[in-house]
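So, here's a batch of structures to check.
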Structure P
Amino acid sequence: MRLTLALDWSPNTLHAGYLVAEAKGYYQDESLNVTFISPEDDNYATTPAKKLSNKEVQLAIAPSESVISFNTLKNSVPLTAVAAALQKDASAIVVRANSDIERPAQLNGKVFASYNARFENDIVRQLIKNDGGTGDIQISSPEYLEMWRTVADGSVDATWVFLPWEGPKARLEQNLSFRAFSLGDYGIPYGYSPLLITHADFATEESNAIQAFIRAAEKGWRYVAENPDGSAELLHQHINHPDWQNLSTITESMRMLTPHILSDEGLWGFMDGTRWQDFIEWMIKTKVLKDVHGVPMNIGQVDTSILYTNEFFK
């Protein structure tokens, strides 16, 4: 069985479990031939969720917001999440540790480096409001994608990163430390990121292959959770990419990532419906969730049950 997975960024530790599964032959054990598509192949021209919506791939990596976005377009696309790579949010809005910005409210009037995803800027504005600010930020859209470097060189004040990846890279490559503002600390019940997602058609037509992939992926992620240093060494040797040349960076990244992989009950991949519902309701209450014309949506316009499924863990 053949499956193609579109990565959201160049290979990094947020993909570790999927990459370990390849390196250790777990996909082969499931009679799967898995191809990874890096966004570097088209210079990030097409997002993984868009590749999936076009049915160019069977699986993609994306955050909750992408699933919500495609299901709330005028001509909606039934993308659905089938596994959560991380059980706990590892992302944050960051500024330089030596900055005079000590809390989100102080981001008023500051410059935020944005990927310009559909809900991104409004989520950041609401973070600032929740801390007592007005949410008035300037948006910058740098041409290159390692946004943390714009924070490092001072051209912007803040951006949104995954701390277990950009944190070690910034510290070990640029001697830069971040001050981080996690969404959950400021009243935002953030969803899941990164997610493994598919198209509803593939969830039916390729169900056996997807279930086999998830079995192999879970073995890979559990190996990472139990052996962060061994996983770093394995992928350092297995992956031929500039970002994987510094073993110290990869090892520290894996160690930071490990606490986020499994739930308190020891589950991997499983998604809590309450978490999805809370995030949707928060987006509606704060008017972050708008249709493509900018009109705030209401709870009756979003069927949370179609956004995710845990059926592949049965």
Structure Q
Amino acid sequence: MKLFFLAEELSFILGSKFENVDYQKILTEVFEEVQSFKEQGKIANYIPELAKVNPEQFGMTLNLMNGGDYSVGIVDEKFSLQSISKVFSLTLALSIKGESILKRVGVEPSGDPFNSLIQLEYENGIPRNPFINAGAIVIADILYSELDNPKIEFIEFIRKIADNKNIHYNEKVAHSEYETGSRNASLAYFLKSAGNLQNDVAKVLDLYFHICSVEMSCDELAKAFHIYANHGVSLPVTAQNIEKSQIKRINAIMQTCGFYDESGQFSFLVGLPGKSGVGGGIVAIYPNKYSVAAWSPRLNDKGNSVMGMKALELLTSKSGLSIF
């Protein structure tokens, strides 16, 4: 009985901590403090279409699970999700095939660049995790095998999760990646030679590049990630739901592998599961409480948004709240 009351009291205290946080004040302070970082980093100019994006931009949106919305900066302009979309492709593959996909891709941090050929060869064509390029190409191959019309069904899946029909591929970005994606083609052909790619390489790469080309704004992305903060139940609940156990595993992979070979640093400084993309986006979740998305195109040498990383660090430091 005492344990029950202690648990109830702890739940009340934790709930009060979240309710008493002035998120808009914190986001405003974050916006002001990250301005000193706006000249740091470089845009992802190895993808020609991404090189055209104005690098002098920053936005951040935080959505509470109880309905509170807070934002600063440019939060309604769409940007290329790039590797953030790999969370959605992994989710769809898990929902179709379950954990059998883990026979073809691991769940360990890579510790190497996200497009490493050496690591893939060393580990006999089994990618370390679904968020490095080789792993995401394997996931694309699985989706290509399982779906009748993979590109249409994938974008519809995201639209259901986000409760938003206005989410699309950027065909110019997809084409730009295909034209300059020799490294990814090398990964795909090695996977094929190792027996870990079942479909035509060109067709799988076309799907993979389209997955990476999905566009959303900070507002849209934060809302789309409600499902990961809400144990697989999308908001509204009439949209798309995922098994709670699968969401737990996806969140765990985001925690350990979501930021390329800077995942440990993000976990250390921010303390939330999340995912970044070379389009400059970062999204993270606090289970049961909120989802948050930030965007700024300038990247550090690991491929993560300089201002986005700092913004998420400041958010959890100023609020005093992380999952640890």
Structure R
Amino acid sequence: MKLLTIETSSGPHPGLLLADRQILDLAIAPGGLYPDAWRPASVRDILEGGESRLDAVKHVSDAAEADLDACQPALSALPEASLLPPVPDPWLVFSVGMNYGRHLAEMGNTPRPAHPAGFIKTRDSLLGSGKPINVPPQCPDMIDYEGEFCFVFGRACHNVSEDEAMDYVAGYTIANDVSARDWIPDIRSGEPPFGPIHGWERNVMGKNLPGFTPCGPVIVTADEIPDPHDLHLQTRLNGEVMQDTRTDDLIFKLPEIISYYSRWYRFHPGDIVTTGSPSGVGVGRTPPVFMKPGDVVEVEIEGIGILGNHLV
């Protein structure tokens, strides 16, 4: 299944992307599609309900596909829909960095970390596919793209082993870890030990500006992705391919990421983890390539779809 969140005049509605690229609004879908009286209030509500609620939504999906005519009042075409992030209200958005081998090579042959490296992003940084990324006036000149493969938790997860880690994953989505690169020189030029630490902090804040984590367009449930470590990822800027890789270049695979960070964090259903950016980022190019107003950036991942946004 492909779950998403639609922006409507009455607020966010959970939805399903059907096989013909039509969206079924689960908030107003015919009651006869549901196996019981429950109706989801949000995508996070579905995930918090566990397997039984996912099974109920799968029942709705199958019933809708079998009788689209009966669903017409609740259907809309994907290109015309106004989308929010698939989970607009996660407890936590967590980003893993330095996690593609070829990306470390392009960033001055940065050594591979002994353990995963990551940071928290704010909920306010989330943005739906199709929505404009506002260029901040305080740092407008070094806006970079980072297309990233993401996983979404379906169960509360704390202190789990690598062997059981994938049992907590409900599905997969796409993010663009948009980054204001103005503070990269601070990391490189600061006096150790605290200079680079302060530079890294400012670099992370440059990833947390409003709308700097476009996410979506959908969450694809885990049963539809047989191997998350063998997917094609491509980022395009104004149609030109900038990043082109497979997720087999991930240094730390999903079980390692989940087990490592769950030692400290308690993840909740709907929480989103981005797994790192592959090579081809703008700041790693000679000369650097940064985004500007009018640009269109797209991140496409095999089996999930295309996350697209434009800069204003």
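Every number here is computed from the coordinates shown, using simple stated rules; none is lab data. Computed from a prediction, not measured in an experiment: that's the story for all the values here. Cβ atoms are built from the backbone, for glycine too; each structure is taken alone.
Summary of values
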| item | result |
| --- | --- |
| Source structure (of P, Q, R) for helix-only ellipticity at 222 nm (-39500 (n - 2.57) for each DSSP H run of 4 or more, over all residues; to 500), computed value -14500 | Q |
| Origin of the value 3.8, where distance in nm of label points 7 Å out along Cα→Cβ at positions 63 and 127 was derived from one of P, Q, R | R |
| Structure from which 22, 11, 6 was derived, semi-axes √(5λ) of the Cα gyration tensor in Å, for residues 223-262 alone, options P, Q, R | Q |
